[in-house]
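**Student:** So, here come the structures, one by one.
Throughout, read-outs are computed from the coordinates displayed, never taken from laboratory work. The structure presented is a predicted model; accordingly, all values stated were derived computationally and were not measured. Cβ atoms are built from the backbone, for glycine too; each structure is taken alone.
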Structure I
Amino acid sequence: MMTSTHKNLLQIGEVATRSGASVRTVRYYLEEGFIEAICRSPGGFFLFAPETAETVFYIQKLKNAGLSLKDIKSIYQARRSGKSGEEASSKVLDILEEQKKLVAQKIQDFQQLDAEIEAAIEIVRQCRGCSIQPSRENCMACQVIKRKKKLPLPVQAIL
């Protein structure tokens with residue numbers, strides 16, 4: 001039974017439910033230092049502040065957006081290691097600016113991939129109605145393919 005000082009604290013399962021993560025994920029974040037337990041219950045269960053669920057939720061959002069847990073952890077560690085707000089913000093800012101550059105590169109890569117897929121769609125649409133058995137040899141002899149100076153990557157991959 002929880003004492004009155006523990007009544008607002010959450011157990012791991014409650015953090016998981018509120019954040020939309022699995023219990024295993026919450027345990028992992030605890031082990032890796034992303035989150036900290038306030039204390040343990042008389043029964044030995046970890047107890048967390050209610051805002052821990054929000055922290056787990058936001059870590060999941062950053063992870064789903066493409067940041068690695070290593071990068072997310074470096075942000076948390078930079079903030080915690082600062083002796084002042086000035087020092088912490090400087091460290092966090094450096095990391096975030098680097099992440100912004102990486103995201104910009106990923107966006108550029110995805111835009112290029114989108115263009116490659118669009119070009120592949122145009123070629124594959126022209127294959128509708130073709131009665132020839134698909135094979136690398138047969139497709140490479142096709143006029144649709146022969147007219148292209150450069151084949152998009154998705155088409156290259158399936159030939």
Structure II
Amino acid sequence: MAQQKIYLTKEGYQEQLKKYEELKEREKKNIIALQEARAQGDLSENADYDAARNEQALIAAALKETENVLNNYVLITEEENSNLGKFITVKFLDEEGAEEETYQLVGTIQSNPLEQKISDESPLGKVVLHAKVGDIVLVNTESGDKFEVEIINIVSEEGKKTKSKKK
């Protein structure tokens with residue numbers, strides 16, 4: 001079974017490396033906590049031992065997930081034929097008036113709508129993935145709503161203007 005590609009920006013890759021190192025450090029501390037809890041004697045009623053074992057399981061799961069990301073990531077680069085990693089300014093076209101917003105299109109693992117980072121697998125992300133400046137695209141939401149957006153600007157991850165619509 002082929003592993004799914006996990007798209008990461010350079011920033012996202014660095015975050016995953018940092019997370020991995022922090023988890024490895026937590027793992028070392030947890031081993032010491034387990035040894036100290038075992039030294040207390042009877043393990044059947046040892047709350048410290050139970051807490052350390054629970055922590056061990058959480059760390060192991062997080063490490064496995066992070067290792068999966070690091071083993072299956074694809075670095076988003078400028079050479080790709082998509083808008084992944086780029087900042088895309090869209091104008092929402094509706095009867096209430098046009099509103100412009102800028103989003104960075106990232107892989108699923110990095111998405112955070114509160115930080116204006118949307119996944120390439122989200123309804124908006126899917127339609128702007130290969131869009132060009134000036135395109136008007138239809139977004140179908142999971143709830144069944146539909147709306148149009150116009151691509152106003154596309155800027156590379158480094159912030160260099162790559163494409164822009166003349167106003």
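**Student:** Suppose Rg and Dmax of the Cα atoms in Å works out to 25.6, 79; of I, II, which structure was it derived from?
**Tutor:** Going label by label, the one that fits is I.
**Student:** Can you tell which of I, II yields -12500 when helix-only ellipticity at 222 nm (-39500 (n - 2.57) for each DSSP H run of 4 or more, over all residues; to 500) is derived from it?
**Tutor:** Of the structures listed, the value fits II.
**Student:** When you work out distance in nm of label points 7 Å out along Cα→Cβ at positions 7 and 127 for each of the structures I, II, which one comes out largest?
**Tutor:** Evaluating distance in nm of label points 7 Å out along Cα→Cβ at positions 7 and 127 on every structure, the highest lands on I.
**Student:** Where does the value 21 come from, among I, II, when relative contact order in percent (Cα under 8 Å, 6 or more apart) is the thing being computed?
**Tutor:** Source structure for this number: II.
**Student:** Using the calculated result 1.00 for FRET efficiency 1/(1 + (r/R0)^6) of positions 87 and 119 (r between Cβ atoms, R0 = 35 Å, to 0.05), pick out the matching structure from I, II.
**Tutor:** II
**Student:** Still on this structure, please answer the following. I have 1.3 for distance in nm of label points 7 Å out along Cα→Cβ at positions 103 and 151, calculated from one of the structures I, II. Which structure is it?
**Tutor:** II
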